[in-house]
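Listed below are the structures to be examined.
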Structure I
Amino acid sequence: MKRIIVIDVDSEPKCTGYITSTISASLLLSHNIRRDTKLYIIFSKGYVYIDGGSVRNLRPDFESMCGLFKAAIKGKTRYGIRYNESKPSIIVDELLILSRRGEHLVEGTLKCKSRLIGLATQSASKYIVSKNTRYVYFEENYAIPHIILLFNYVLDRRSR
């Protein structure tokens with residue numbers, strides 16, 4: 001089951017702890033990289049795209065992750081990570097939009113039957129075209145990286 005995760009950060013493209021936590025939660029496993037996942041981080045000017053299937057040298061520490069991130073922003077495209085100054089156009093079969101209403105995230109994720117599932121923040125959902133869109137919520141005291149971890153966990157458990 002392929003996954004596309006899209007978040008919208010209303011700032012200039014720069015590497016922060018929030019960004020590295022989101023990248024780690026989306027793409028890293030204990031000893032590997034999620035090869036079935038693509039991550040879009042949308043900034044006020046452009047977006048960073050990381051393809052889990054082709055990214056190389058992605059490590060969990062802040063310094064090396066920021067090095068790859070900064071190189072991509074400067075136009076030095078690395079394997080599987082790139083920066084684009086336009087806005088993305090993304091197509092998925094099913095889209096779960098994080099909201100304050102709708103189904104609980106776990107229940108909504110368990111109902112997904114498609115091969116290409118997207119998870120997006122509400123502000124980032126305008127860049128995504130989907131056949132089936134649902135709103136899901138999770139407790140408000142969780143940060144986006146934690147919600148992404150839970151989303152991946154539920155999908156991993158379901159696909160066993």
Structure II
Amino acid sequence: MENPTPAIGKLIMRDSVLKNALAMALFPPLFQLATYFMGETISIPFLPYLLGLLSLAGILWTAYRYMAATSVFREGITIKGRVSRIDETASSRNNQGRRNYSYYAVVDYKVNGEDYQSRIKLPGNPDVYGIDEGGSLNLIVKEQSPKTVFIKDLFLD
């Protein structure tokens with residue numbers, strides 16, 4: 001029996017790698033459309049080819065990440081992990097002058113008797129998702145590739 005996989009919307013919103021890959025795939029054609037409809041001419045002759053290659057790379061990256069993530073959820077095992085620390089990094093200021101923050105959970109876990117540690121980017125403030133430093137988490141991981149790990153409770157409700 002296969003494990004459940006998260007909905008594609010939830011996977012995109014909570015997996016920063018997939019979100020960035022999708023942005024890489026969609027930004028170049030949107031940029032080309034915007035410049036076309038605004039009537040702007042860009043005199044760089046190779047720009048459409050460069051944007052096309054960038055978009056193609058984004059499409060391939062999106063497909064790869066989506067297949068890899070769903071494979072982990074379908075074929076993976078649920079294990080317990082421990083949050084050893086939570087990292088908070090401040091990024092640029094938004095329009096209201098407030099800082100935006102990125103949060104990462106550094107998780108320790110064991111697969112087949114081997115210890116692993118992974119730094120997982122969280123979709124928002126860890127307090128919102130009930131992730132505490134020193135707390136335990138349900139993780140999902142494939143035994144064949146234990147370095148690819150997801151926090152199960154973020155994706156499956």
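The numbers here are math on the coordinates, done by the rules we state, and not lab data. Everything numeric here is computed off the predicted structure, so don't read it as measured data. Cβ atoms are built from the backbone, for glycine too; each structure is taken alone.
Look at distance in nm of label points 7 Å out along Cα→Cβ at positions 94 and 110 for each of I, II: the largest one is in II.
As an exercise: distance in nm of label points 7 Å out along Cα→Cβ at positions 54 and 126, calculated from one structure in I, II, equals 2.9. Which structure is it? Only structure I yields this read-out. From I, II, which structure was helix-only ellipticity at 222 nm (-39500 (n - 2.57) for each DSSP H run of 4 or more, over all residues; to 500) = -8500 calculated on? Derived from I, not from the others. When FRET efficiency 1/(1 + (r/R0)^6) of positions 78 and 134 (r between Cβ atoms, R0 = 35 Å, to 0.05) is worked out for each of I, II, structure II gives the greatest result.
Work out the source of 40, 33, 29 here, i.e. which of I, II gives that when Cα extents along the principal axes in Å is computed. Only structure I yields this read-out. A value of 48, 27, 18 for Cα extents along the principal axes in Å, for residues 70-141 alone, calculated from one of I, II, originates in structure II.
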